[in-house]
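Read the figures in this text as sums done on the coordinates, not as results from a lab. Here the structure is a predicted model, which means the values were calculated and not measured. Cβ atoms are built from the backbone, for glycine too; each structure is taken alone.
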Structure P
Amino acid sequence: MSRIDLPLQPNGYKVQWSYLPRQFSAEKIEEILDLFRKFVPTGDFTLGKPVREFEQRFAAMIGTRHAIGVNSGTDALKLSLKALGVGPGDEVITAANTFIATVGAIAENHARPVFVDCTDNFCLDVDQVEGRITERTKALLPVHLAGQMTDMPALMRIAQKHGLPVIEDSCQCILGDIDGRRAGTFGRSGSFSLHPLKNLNVWADGGMIVTDDDDFATVLRQLRNHGLKDRDSVVRMGCNSRLDSLQAVVGNWLIGQVDFITDTRIRNATYLDEELARIPQVRLPRRFSNRKLVFHLYIVFAERRDELLAFCKEKGIEAKVHYPVPLYLQDGLRCYGYTRGDFPVTDRQADTMISFPAHEHLVEEQLAYIVQTVGEFYGV
C-alpha cells in the first residue's frame, strides 16, 4: 500500500474522534430544526408525545415490553437501583474498571460499591463475583464496557443461585448481544445512555431504562416523575428525571440510523483488528464468536502506550485512553478503602490500553492511516 497522508480536519486532526460534526451537519441540523418548528407550537414539553413514541421505538429495538425515558444514563442506573430498594447498608457488586457514573448511581442510593476485577474484554470477571457476595449484597451491576458484553448467562446463574437481582449497565452497549439476546434484557432492567458521544445520542443528556417487568416499569415511571401516580397522587418519594420531549424529537430522528451506525462501527473495527494484529507490539482484546460487539470504543493493548499516544496525536490521530487512572484509585473513592494492586487486570489495562477512532463517519483511508501510523511508531 502506498504511503497515506491526509488533510487536517477543522479541529486540527486528520482522524477526528468526535463524529458529531458529520452526524449533525448543516443540512441535517435543518431537518431536526424543522421537526422542532412543528413540535414547539404543541406545547407538549413534559413527557410529551415524542417521548412516548421514542420509548415505544426503543423498546421495540431492544426487544422489551417497556422503555422508560429519563434524563441521563446515570439516572437510569440510579432509579433502577432505587426501585429495587437499594439503600444504606446495602452492597452492590460491580466492575472495578468502570466509569464513575456506575458507582455514582450506587453511592446516590447510599449503598456501598463492591468491586470485582475485569477480564481482558473490559467486563466484570464473573468467576470472581461469588467470592464477593455477602449478606449485605443487594444487587449485581455488570457493566458492558466499550460495547463489549459481560458473560451474562454465567452471571445470571450466580444471581439466581443467590436470589439477587441484576441491573445491567448497558450505557456503552446498545445493540450488543450474546447469542442474539441483547444487552439490557438479561437482568431485571437495562440502563442506556443517550449522551452525545453514544451510538444513539441526543443533543444533551438523556437515558433509557428497559424492562419486561410490568410492576417494575410502573415503579420506574413514578420514580422519574416525583413519585406521582397521577397529577394529584404522590405514591412514593421520587425525583425529577424526565427525558425532555425536545431530546426525544432528536432521538426519534436518529433511532432509525442505529443499525447503520452499529454495522459500520463493526466493519471499521474488523478492519483495524485485521491490520493491527500484524503488529507484534499490539495485542487485541479477546473476541467472542457468539457475542455481538458494537464498539462504542475501539480499544487495543499496546507496548509503550504513552509514547504511542503522543506519537499518534503528533501525526494527527485523535487517540485517547479510557481510563488512565482506574476508578477504584480515584481520590473521590478513597473512602471505600481499596489500594493499588487490589485489581491487577484493571491496573494492567490502565497502563496499556489505547482507544482509536472507529466511528461510522471514517473512511477506509483514515483507518489505513491509523494502521500506518502505529506501524511507523514501532518500526514495522
Structure Q
Amino acid sequence: MQSIPMYKPLIESEEINAAREALEMGWLGMGSYVAEFEEAVKQYVGASDRYVAALSTGHAALHLGLLVAGVGPGDEVITPSFNNVADFQAILATGAEPVLCDIHDGTLSIDIERAEELVSKRTRAIIVMDYGCILCDHARVAAFAANHRVRVIHDAAHSFGSKYQGRMVGSFSDICMFSFDPIKTITCIDGGALVVRTQEELTSVHEMRLIGMGQPASVMYKNQRAWTYDVQRIGFRYHMANLHAAIGLAQLAKIEKISETRRAASRYYNENLGQIPEVTVPKTDFADVAPFLYYVRVPSAQRDALRAYLKERGIDTGIHWQPGHWFTLLKNCRKGDLSVTDRVGKEILSLPLHSMMPRELQDRVIDGLRSFFRGR
C-alpha cells in the first residue's frame, strides 16, 4: 500500500527543466534568476511600494528582519510561544530576549490582548505569524504597533499566496518574511524572502546577506562579481542561489493551481472530519488563503495512540508545534499566561496535505481517523 507523507511538493517537468537550465548556465551563486524571482514575488504580492530581497532560508529572513527593525542586545521581542523554533532562534541570534505570549483559541495566532500585558520599556518588536490556514488579526496588530511604537515582523511562512481583507500577504505589513523551504506551498528547495519598506532597509539586507560586502546586487544580477567593495557591517552567508531561484520561478508560475487544489483538499477534509465528534477542524471556509498546513485538534489523551494507529496504516502525521516554553532553551524567558498554548500544544495534529492531492489518499486519511475513534 502506498504510504502517505505529510508533505509532497509539486515537482513537474517545469521545475526539472528550470534546474537544468540554471546548471547549464554555470553561474551557481546569486545571479540573474534571483533578480527575476525577487521581481516576480514583488509583482505577485502587489508590493509596489515595498522592496523584496531573496534569501537562503526563512530563518535568514527572520534574522535579518529583526536586525532591520533595530533589535539587539537588551531588547525584548514578543512572540507567540506556539511558534516555530526558527523565530525563537532568530530573536536570540540578535542578542535580544523572546517574551512568550499566548494564542487565540480560534486562529492559533498571537492573542493581542495577552500581548498588551507583556509590553515593557524593553519591547522593541513583535513577531506575528499566520498559522496553517487562518490569518492573524493584522488590523489589531497594526494598532498595537502604533500604540506602543514597536516594529512588526510578520512571519508569513505559512501564508504566501493568501489575502487579508482583500490585500495580498506581503503588501501591507511593516516587515514581512516568506519561506520557500522543501515543504512549503511553493518551494525553492530552500529559500526565503524579506519584504521591507524602504530602499535604505533593502540596502542593509543586501549587505548583510552577502557577509557584509557592499557589492552592488545589480552587478551580481548580471551574473558578474565586483572585486572591489567596502565592508561596513556584520554580515552573514544568507543569499539565495541561482538554482533555487530558477526552481522558485517555475513554482510561482503555477501558484494559482497549487493554491486552488490545496483549498479544495482542505475543504474536503473539513466536510468529512468535522463529522467526527472527537475531531475539531479549522473554523474557516479557506477563502482567500493558500493553505500550507492542514491540522485538527484531538483529545490530548488519544493523540499519540492515533498517530501510531495511522502510522501502521502508512499515514504520516506531524505536530506543529511543541510550544517554545516547553524547551530547555527558553524555560527562563519572560512569559504570560500560556493556558491556551499548553492546551493546543497537546491537542494539535497535522495531517497530510499535498498540492493536487488525489482524493483516494485523502479518503484513506479520513477513514483512518474514523475507524480509530469508532473503535473507542
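Which structure, out of P, Q, was distance in nm of label points 7 Å out along Cα→Cβ at positions 193 and 313 derived from, given a value of 3.9? Traced to structure Q.
Among the shown structures P, Q, from which was the value 22 of relative contact order in percent (Cα under 8 Å, 6 or more apart) calculated? Here the read-out was taken from P.
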